[in-house]
Structure 1
């Protein structure tokens, strides 16, 4: 019946079926990916060392370095991807990442750290592959918003599953990431199968949002040259948000042990679920806007508001104003308001507003390659030069600095894109 609706004449019933199918398939695929990426965050690996630093930081850095490397690879790989091979690539890459988690548990320290680098390389390409199924559609904003909840919700669920496997099932910390990943395998196969059932954008959607095409090297260079100042600012905004997101995700256990020593393992899923619902409801106000330029304007407002929220929450945590859990949840809401709006909504509307002939994958990986490079640098800086500093004060200091800097960058970004649009409404 589903195939009959999807292949039938364009209708409201068909559009609803596509939205439901695409939302579920994209969300669950990326949700499962987190089971193979973020499980390491659930362990503390107390007392373990590798290459002169804590083992936890060593594997986090290795994974982020691998993730960063994949982003540079993805600038070309994702922008030139053959759509027919996307499902195979997703399963192959996640399968490789899962094997790396097993090798991390079996190979002795410190050599097992290498496999987290390979794990990150595999998983860093999944976002672009998944998003390519849903871009360029009438309801891309809504589907992307549903997909983006993974950034918050999935991380908390995986950390909770990881902690339960350690505390209740007796799984060792080294084996825990592999066991956690195995739990997500059945749903992964189902979700990738359903991704393949999503029909391509209709002709009316191609006219409205622009046809999403493969891009060669010359086209990529032309786009960078055309939007260089604006893209530079967007890359910097994404850099700040990626650093904050990575530190918060990877060291949430350590920070919460300082703020709330008696917190249960389920607190992570509870906090992230509350934050994800709040972000989803707030970002719903950005969907359904027909005018692409007006949508870009509202997105700038929301991203700026997110940075201000980060600043206020950092001050609240530092000065012990009320409940630390409240401030952490609110911080997460502000962080992901900015991050999700930029990653999932801004690029789609930017391409549509300026009639860019290309695809979102290129812009994603251009931003993220720099973002994860910065994340690696900050974590290494902490471990090598501030090793005695607790992660909590380090995180708070970065948050208020980035909150101020981010708000200023957002203001400049809007001025640039506004002037660019008004001077040349159709650029390509």
Structure 2
């Protein structure tokens, strides 16, 4: 308690700095969730993708990042163990943010798409188990996270496979691909509108305080889906492409339609991602500010200070602008060859999986969801279409993320503890 009273302002400044480092890491690594497939399929250049993602990631983080945030992400530890030692929680959260931020920077430099959520959770588990008690960790939830390494990519992979194969059968593998695209693409647009609306409603708008019931949310999503389909039909009718009977030329025309659609889905995913994953950086930061401001009292949630959300948003944009291209290349080009239609199938499958996870409470990583979807699209063209050396490296990086965050946070926690002379 003496630490908080004597060094309160210094602790908040330190937390703000490492919170920015963590947000930077989120931007550097997780931007691939929204933009990797767009770049890999040539729907966008890397510069265009980064500029678009900067706008929508920041908008999601700042506008829909939330006025109130949970101080202990995902209920992964029992805050009751820190009631008599709040200074441990403060130092631990600072150590966790620094640990997760550094791990994300290393992974991004290497081009590894890892989970930012699992990075911070691993860090929080590490310092809690080492500094307080292994009993303070909700190990059942940790088991759920480990299980999600298999379940999440599998679900998104299956959905991506089905979406891609349906488009292949209904449109591409026919005598008149462009004519069939005019007929069927509006239905894909409607599905995209429906799913993206649900993603935004469930993962974005709830942070603003707009309480929309499940029924109203689904009705609103259906209305948006119908509207998107109508706009899509009008848009496709106005397209003036060559009417050559050459199947390859018609296929190229169809890919152009999917490219436009893909940019829209990418923007929605960027907004939803910014609104949701900024909490990985600002949750522990809010915990530090809350405990210090209340003189050592630990609350389950805390109202955000006005400067916290912009700090998270700016950090995400900075990381994405400087390091984002490395992970984008892994997702978009390293796993399998992507075209706009394949990228769209992967993006839509990832969004579907996010909706399913939101409804069932399945612990989810957006990174793992998208990687699974890209794998599903690749498998639709045969096992030989996948680059297994890249896939193996990605799988290893997922397994390493939790212990890496944990080990680093333990090291930083004891360094901070020694530096401040805490017993």
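Bear in mind that the values in this text are calculations on the coordinates, not laboratory data. All of these numbers come straight from a predicted model, not from anything done at the bench. Cβ atoms are built from the backbone, for glycine too; each structure is taken alone.
Brief remarks on what is shown
- For 1.02 (Rg/Rh (Cα atoms, Kirkwood Rh), calculated) the corresponding structure among 1, 2: 2
- Source structure (of 1, 2) for helix-only ellipticity at 222 nm (-39500 (n - 2.57) for each DSSP H run of 4 or more, over all residues; to 500), computed value -24000: 1
- Here distance in nm of label points 7 Å out along Cα→Cβ at positions 162 and 314 was derived from just one of the structures 1, 2, and that gives 2.4; the source is 1.
- Taking relative contact order in percent (Cα under 8 Å, 6 or more apart) as the criterion, the top-ranked structure out of 1, 2 is 2, with the highest value.
- Distance in nm of label points 7 Å out along Cα→Cβ at positions 114 and 410 derived as 4.4 - corresponding label from 1, 2: 1
- Entry that produces 55, 44, 31 once Cα extents along the principal axes in Å, for residues 154-329 alone is calculated, selected from 1, 2: 1
- Distance in nm of label points 7 Å out along Cα→Cβ at positions 90 and 394 - highest-scoring structure of 1, 2: 2
- Taking distance in nm of label points 7 Å out along Cα→Cβ at positions 146 and 282 as the criterion, the highest value among 1, 2 goes to 2.
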